[in-house]
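Readers should treat all values here as calculations from the given coordinates under stated rules, not as data from a laboratory. Only a predicted model underlies this, so the values are computations on that prediction, with no experimental measurement involved. Cβ atoms are built from the backbone, for glycine too; each structure is taken alone.
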Structure I
């Protein structure tokens, strides 16, 4: 007996319950099996398939679908139906008026955070697989400097976990603030200055030449959740923290 389209989609991506611990944002997430992806999922779930994505690899299409599918579910949580989350010329997702969101995926996992823009002015999430010790040793100088290395070394974290955490947090900062800065800034723009494993956050000094025009404080606090295989980090800024935001 052949599978119904609904069953095939449900077997491809396992959706976790709505997570409201990112309050005021909600988080939709799910794990997926790349080998079960089918292009037909786009039409089945009424997810727009851009031409550029239609020509991409099956892996890229699966990742894109999962991100937009989770975005649709997050919007549905707020009563918004049938909205295509397209991207602008800088590949930034374009959310419906009154909302702000962020999408991330890694390997077999994807997530979307969404909040009313009356409650948050900037939002960025990132999920990353934990680097192997060998890869961390090879890559750390491309992600952090010696001072940041020393902060990780002084913490309870092994280098590979601390580096994965720092990398993810810097990606969350980039995703939250790039839509306003509108130009590339590298890892050195956000410098790790503290780790709080008890409350699960990292603090970063953000480049003053980038922070000042946005009206945000130079110190950014990025929260995280840890798992055995991956990390999820997120940065959110309220209108009170982001004085010049005009969403």
Structure II
């Protein structure tokens, strides 16, 4: 992936665009666009709208392929401007807002710099159902094409746990579990590759403005994330079972 294919943050820009309603700077009354951390006219820190999202914090569209190096530079730039030392002689209000904004910037950066967390967050923003909305957890739902492999793996894991309790050693079982782990590691890599292709597809559909097609990609992303969580949990279970 080349840097030209990624969304880049405009360095040095404090102008944020979002759904914050009509706002003005509390200090100089300059109109604000809704998501500015600072007034573009007087530079004073601002209280952010409660509905701002992490993409807006960094002046980004809701895309999944980001220039992480640019994101990092903007994070450090904003962090420097929001550092407590800068506001040591400011009003109590400005000190509180700078701390709140700094916490928001930190949370936004931690989420957006990680591609999986970024995807999960975007899906939540776009209205995809989350695992905490009732019903079985998605990571507990076995993908249909893995049923047979999971059934066999669970039997092997149960046997390994029993062997640990009794002190028995079964070299063949150990090898079988390592082979299963290698298999699921490979499937995890394939799932990650599929996610990367969908990230590009999402960004393309976002630019195209077709809501139906974007919804279809969103559903594909959600299904792939569920599959990734399940396979990752399988790999973790094998790792725990073969630990001495």
Structure III
């Protein structure tokens, strides 16, 4: 069993290459995970409801329904981590996956231990977020963020956030009025240092701004401080 779990974690593996799916599943089971395999995209939404996975490992090119469409359609109701597994390596594909709600991506072929590290990093953040002693809440005007329940509301409306979107918002809001540099954000939210090229945090900031009625062109709630990082403005939520 992976050392970051207190109980068996369930992974839904969606991959149409049955040989590859079998190898990945066998490896993850050997690491202590409960793995459910699906080979078509058009059955995944029902499986998510019945299996209730802690994490979804999702290929892009699938029969029935592609991974990008699945990720987009799952996100309104599924807030667990989604890790994209794809042979595509263009910036467009990577950014698109993050924009529609994926938490991270790995490009095939990937070493099993690298895949395991990414999975553990995503699950570890969710586990730490649920520790009772860390439960707290902050409010700024009409914005309320509850870390214990991982809920966000703006002017009474529930705002659905992915796991990493919530972690990013909490990090910024809990240090409101202070510029947070990119390296610190990447290490805290993504789980690895900023390499100068990764755009995942930029994409999540953009998604948060849209959800929180901010502007990406002239942001006033979550500001970009060029050459430094991002700033959560505490008095911009009235």
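Here the criterion is distance in nm of label points 7 Å out along Cα→Cβ at positions 163 and 203, and among I, II, III the highest value is seen for II.
With FRET efficiency 1/(1 + (r/R0)^6) of positions 179 and 227 (r between Cβ atoms, R0 = 25 Å, to 0.05) derived from the coordinates and found to be 1.00, which of I, II, III does the value describe?
III
From which structure (I, II, III) was distance in nm of label points 7 Å out along Cα→Cβ at positions 99 and 115 calculated, if the value obtained is 1.6? Label of the originating structure: I. Looking across I, II, III, the calculation of distance in nm of label points 7 Å out along Cα→Cβ at positions 155 and 171 that yields 1.6 traces back to I.
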